[in-house]
Structure 1
Amino acid sequence: MNQSEMKLKAGDWVAVKSREEIAKSLDVDGAVDGLPFMPEMLAFCGKRFQVLRRAEKTCFEFAPNRYAVQEFRNNDVVVLDSLRCSGVDHDGCARACLLFWKHAWLKKVEPAQPEASVDANPNRNQVALDLKTMSEPGRYRCQATELIRATQPIPRTRKLTKCVADVLSGSRGLFEMAWLILWPLWRKATAWFPRRTLIGHLKKTPVGDLKLQPGELVVIKSAAEIEDTLDGKGRNRGMICDFGMCRYSGGTYKVRSRLERMISEPTGEMRRVESTVILDGLYCLCWNTLGGCPRQDFLYWREVWLDRVGGGGPR
């Protein structure tokens, strides 16, 4: 079965092709249809994974705080269960983006089929891959920064078709998709109504000092408490807390990781981040995008918006 014939669905099992096979699929920029194969993905070669969902489209930030939704070129991209970028080859970027996989990098396998053997020495008898991580000095190159080039506009007549395709492939349930259609339409129809936002009054916003570590438990503060940490633009030292995040207020969550460095999607520049963490299981669902988005980017939480379970100061 070649890649043009392979129509993967949610729940299918695939094996990531070998380094040599992937090398044959890549252009001079180390990409397929503009989507880069990143060095962080090499660790998965020869291993088996389950398809989480098809990526019929994706949102991306094309300019600071400006977003678009487009479809992948050739409509042959999936996301695999739990596979996120480690950032190890991009100087420790800690965004932990969900990885996109072209069909050209995968082969469909049976659930019981064993994994291919992987050479314990990754440098022996292997094809050299020129996988670029920088587009120019000071600007990084990764799947997130290249989404604008790896996608194309979706014709208006095909937007609902994409939603149907997500249901037929098992990527979304019927009732889930109904909500992902009705909610954005409702938002658009009621756009002239005032919406609840978080707006503070501070000129200088506070810095959290919990020094949280992975595995610790925290409670998310109330909307009113978070609002007390924001300026007149609804930001804490430049970071917005969307009112939708307050649906998690009062809940207890585990710290997944600290966010200290992250690549800016529209510019490719590395940004340093202070007193910010990622919480397990809390990510953007793109409820305002017709049909949703497969990226599941993690939400970012300033420590000043959180309380450590059990109280106490920095550890």
Structure 2
Amino acid sequence: MYTTLITVEELTALQAGGTPHMVFDCSFELMKPEAGVQHYRTAHIPGALYVNLDTDLSAKHGVPNARGEVVVTEADEGPPASGGRHPLPSRERFAAWLSSVGFSNEMQAVVYDRNGANYCGRLWWMLKWMGHDAVAVLDGGLQAWQAAGGAVTDREEPAHFQSNFVAGRPLAKLADTQTVAAHLEQADQTLIDARAAARYRGEVEPLDPIAGHIPGALNRPFTENLGPDGKFKPAAQLRAEFESLLGGRDPATVVHHCGSGVSAVPNVLAMQIAGLGPTALYAGSWSEWSNTPGLPTRQGADA
């Protein structure tokens, strides 16, 4: 069972060995949502299923209104599990989606993208949240697969038979706005913001109404988890870097966030690779926080 990363060689062996598994291509571009499926149709790992961040891994495609609310129009969808620009669907709805694509509890999931694990991490985290531990990110993504001589195809993949995925006890921690606000700048909560440094400091803000960050949050852009080869840094190096960032704070108090709860996941994964996890995710993130009246914000850098 692979639970954090899987190498190209390990995936190749998994495919040859006949272990029940599914591969998911989560490629996406935030500013051009249609590009992900176009890339998939051009080249993907044979057998991989395309997963769309907006329509498959979010409760509703769209941005929150001025009060930070995302209105769900489908009566049977149920309330989202989080707010923000990419609100989590309910566990019930996500279990139904997993069943609809043929994924079952007995399968190993392998997720990848072309974007430095930015988007496939979302599916990795959501499966953990559903109680499914056998999910791993393909280290280095599609680029590593192709560099190693792995085959790609542009074929349309056949549909899978309906399964019956059953959600179990969550293996991932989900934090909400109320909890984050209640523990703001207290010793029992350490916020880590995965956005680029300029957005964290409030120098630029392309998406949300307020620039800056949640008071007390530390900054670690998610891209810092990867080496020049596009793969995650060794566990010992990740551990040293996060311990330096935390400065003696207890890793168990960490709550990760970003703009909409997506690019924070590589930090969640990196801390788990480093042996410092599991840690929590504030899925609503800055898009929910900055749209919620009365919550404090800060610009510049926190100590």
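Bear in mind these aren't lab numbers, they're just calculated from the coordinates by the rules spelled out. Just so we're clear, the structure is a prediction, and the values are computed from it rather than from any experiment. Cβ atoms are built from the backbone, for glycine too; each structure is taken alone.
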Completion exercise
Structures 1, 2 compared on distance in nm of label points 7 Å out along Cα→Cβ at positions 141 and 213: the greatest is 1
Fill in the blank from the handout: Calculated from one of 1, 2, helix-only ellipticity at 222 nm (-39500 (n - 2.57) for each DSSP H run of 4 or more, over all residues; to 500) reads -3500, and the structure in question is 1
Exercise for the section: State the single structure among 1, 2 that was used to calculate log10 I(q)/I(0) by the Debye sum over Cα atoms at q = 0.14 Å⁻¹, giving -1.05. Expected result: 2
Practice task
Identify which of structures 1, 2 gives the largest calculated value of distance in nm of label points 7 Å out along Cα→Cβ at positions 157 and 293.
Solution key: 2
Exercise for the section: Assuming 1.13 is Cα Rg over 2.2 N^0.38 Å, for residues 53-132 alone as calculated from a single structure, say which of 1, 2 it is. Expected result: 2
Problem - For 14.1 (mean count of other Cβ atoms within 10 Å over residues 29-36, calculated) the corresponding structure among 1, 2 - result: 2
